[in-house]
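In the part that follows, the structures are each spelled out as C-alpha cells.
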Structure 1
Amino acid sequence: MVIKKVGVLGCGLMGSGIAQVSAGAGYSTVVKEIADDFLKKGLSSIEKSLGKFVEKGTITRDQRAETLGRLKGTTKFEDLGDCDIVIEAITENLQLKRETYATIDKIVKPPAIFASNTSSLVVTEMMTATKRVDRFIGMHFFNPVPLMKLVEVVGTITTSKEILDEAMKFAASLGKVPIRTSDRSGFVVNRLLVPYLLDAIRALEEGVGSVEDIDNGMRLGCGYPMGPFTLLDFVGLETTYYIANIMFEEFREKRFAPPPLLKRLVLAGHHGKKTGRGFYDYSDPANPKPLY
C-alpha cells in the first residue's frame, strides 16, 4: 500500500506535533479533537511552531503556508474514513483508547494502518478492540515531535511484516529515525530510561548525594545533556509515576516500582517544571533551586 493521507487522533502536545511533521513531509493530514476549543488550541500551537521554524530559517514562509494548507482539523470521526494510516495520540488511558479504536474501526477503510503513540501501554491490548490485528502497530514519537528524531515502531505478535516495513518507511519519510521493537511495556527507551530515573530517586532517598550532586555527577561524569532530576522535572513527575506503575504491573520487578518520594511529590501536586515545583523550585525559571 502507499500512504498518501494521514489521520491523527488528538491535537494536544503530541498529536499536534505528529500532525505538523506529517503535513510538513507532504502528506494530506486530518487531525481530530473532541471539541472545537481543543482543536483551535492545537492548530494554533502548530502555526506558532511553524512560525518559529521560519524565524530560524529552517523553513520558508511558502513552506509554512504549504504545510498549513495540507492540514485539516475536525471533530468528526467520519473525516478519518479515507486515511491510509491513523495515528492515535489521545490520553494515556487504555479503556478510552480501546473505545476509540472500536469506534474508528467501523469508519476507517479496512486497508488502513492503525498506530498508537503510547509510551507505555501494551499495544496488543488496544489492538484487540479492532478487527485489523495484522495492521495494528505502535509508533512512539518523542516530545517535542518536530525536533526529536526517534520513532519506536512496535509490532505485536499478529502484525504483518509488510505493515511493519511500511511503517518504518513512513517514519523515515517524516525525517525521523525509526527503530523496531517488540510489544513489551516501555519498549526500548522507557524500559532503560525509567529504571535509571527511579534509581536516581532511590539514591537520593538513601543519602547517596543531593539532587544537585547526582545531576552534576551524571551530566559531567557521563556526558548526559541533563541530570536525572532535571529530566524528571522536565518530563513531569506524574508522567513518570504513571508510566512506572504500568511497567511494574507488566513486569513485577522492583526496578520499575515507583519510590515513595516520587509518589508523595505527585500526591502533593509537585509535578516538576509545569507546576513550578518538583525536585527543583522554579520560582525563578532561569535559576532553578534544588530542593533536596
Structure 2
Amino acid sequence: MNYGVPSAALILAAIAVFRDAFHWRDDIKAIFLDAGVSPNLYDKHDEPHKSKARIARSLLDDLRASGERGNAIIVRVVEELCRLNKPHRDAPDKRAGYLAIEELKRQAVEANILVSPERAAAEARRAAGRRQAAAVEERRAKIGSLRHSFLELNKAQPRTDADRQRRGYDLERLLADLFRIHEIDYRPPYRTEREQIDGSFHFRGFTYLTEIKWRTVTPDVGDLLTFKGKVDSKIDSTRGVFISMAGFDPAVLSHVMDMARGSRNNIVLFDGRDVALLFEGGFGLIDALTAKVDAAEQEGRMWHPLH
C-alpha cells in the first residue's frame, strides 16, 4: 500500500520514541534492520558520537529522501514502534517515553498507518454485518431451491407403494438439507439391530430422533406409541420429532397422551402445514423448533401447530 510521503510530524514523533522510549542502541538498530534498512546504510549513520535521536533522525531523513522504497521502510518502522506499549525499563525518562509512544500512535492514525480502536471496531462491525447479510442471502437462495423441490414433490401423485415410498425418501432428503442450511447437523436414516430410524439431530442440548410419514391417513395410536418406544429406549437426553404430512387425529393424540401419562413427555409433532411453512420461509427452522419444544417443556403439549 502506498501511504505517500511521511509527514514531518510523523518523523518527529518517531524520533521522540527512539530518544525517550529506548535504552540500548542495538534495539534501535534491530528496528531499522527488520524494517528493511541494509546493514551498510545503518552503519553509515551509526557514528559513536551520535545520540539515539540523531541516528534515527539522519536515517529517517535519508529514507524519506530516497523515494517510495524509503517511505515504505519508514512506514514499517512506525508500525513496529506502534507495537510498543511502554518504554524500556531503563529509558532516560519513562514519562516522556509513554507520551512519545502515545503521540506517535496518534500521528500514525492520522496517516492511516495505524487504525484507531474505534475505527477498527466500526470496520469489524461493518464486516460482520456484510458477512451476516451474505449468509442470510445465501440461506434464502438455498431455501428457495428447496421450496421449488418441495412444491414439485407436493404436486406428484404417487400411484404405487413404491412411488409413495420414494416420495417419503425425497422428503427425508429435503428435510436433511433444510437442517444443514440452518447449521444443524442432521444424521440421515440409519438402522440399528432392532429398528429403523428416519434420522436424528441435536438441538438445545438434546438428541432428537425423527419419524417421517407421508401417507393419506393420519397416524394411529400404534404409530405414535411405537415411535415413543424408540425414543424411551434411548438415554434420557433423547427426544423425538414425529412428522405426519397428513396431520393428526385429535382423538388419537388425546388417547396417546392418556396412555403415556406418568412417562416422559418427550415428543413434538409437525404436520404437513408446518412443513410447508418451513419450506415457504414463513417460519424459520430454529424458531419452529423453539416454539414446539417450549410448548412441550412449559405446557406439556406434544402438539403445537405453527399455523
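Starting from the value 16.9: which structure in 1, 2 was mean count of other Cβ atoms within 10 Å over residues 154-161 calculated from?
Working: 1: 16.9; 2: 9.8.
Corresponding structure: 1.
Who wins on FRET efficiency 1/(1 + (r/R0)^6) of positions 10 and 250 (r between Cβ atoms, R0 = 41 Å, to 0.05) among 1, 2, i.e. which is largest?
1
In terms of distance in nm of label points 7 Å out along Cα→Cβ at positions 26 and 274, the structure with the greatest value among 1, 2 is 2. Tell me which structure, out of 1, 2, gives 57, 45, 33 once Cα extents along the principal axes in Å is calculated. Structure 1 accounts for this read-out.
Among the shown structures 1, 2, from which was the value -14000 of helix-only ellipticity at 222 nm (-39500 (n - 2.57) for each DSSP H run of 4 or more, over all residues; to 500) calculated? Computed on structure 1. Here mean count of other Cβ atoms within 10 Å over residues 50-57 was derived from just one of the structures 1, 2, and that gives 17.6; the source is 2. For which of 1, 2 does semi-axes √(5λ) of the Cα gyration tensor in Å, for residues 18-145 alone, calculated from the coordinates, equal 41, 18, 11? Source structure for this number: 2.
None of the figures in this text is laboratory data; all of them are computed from the coordinates on show. Just so you know, these numbers come straight off a predicted model, no measurement behind them. Cβ atoms are built from the backbone, for glycine too; each structure is taken alone.
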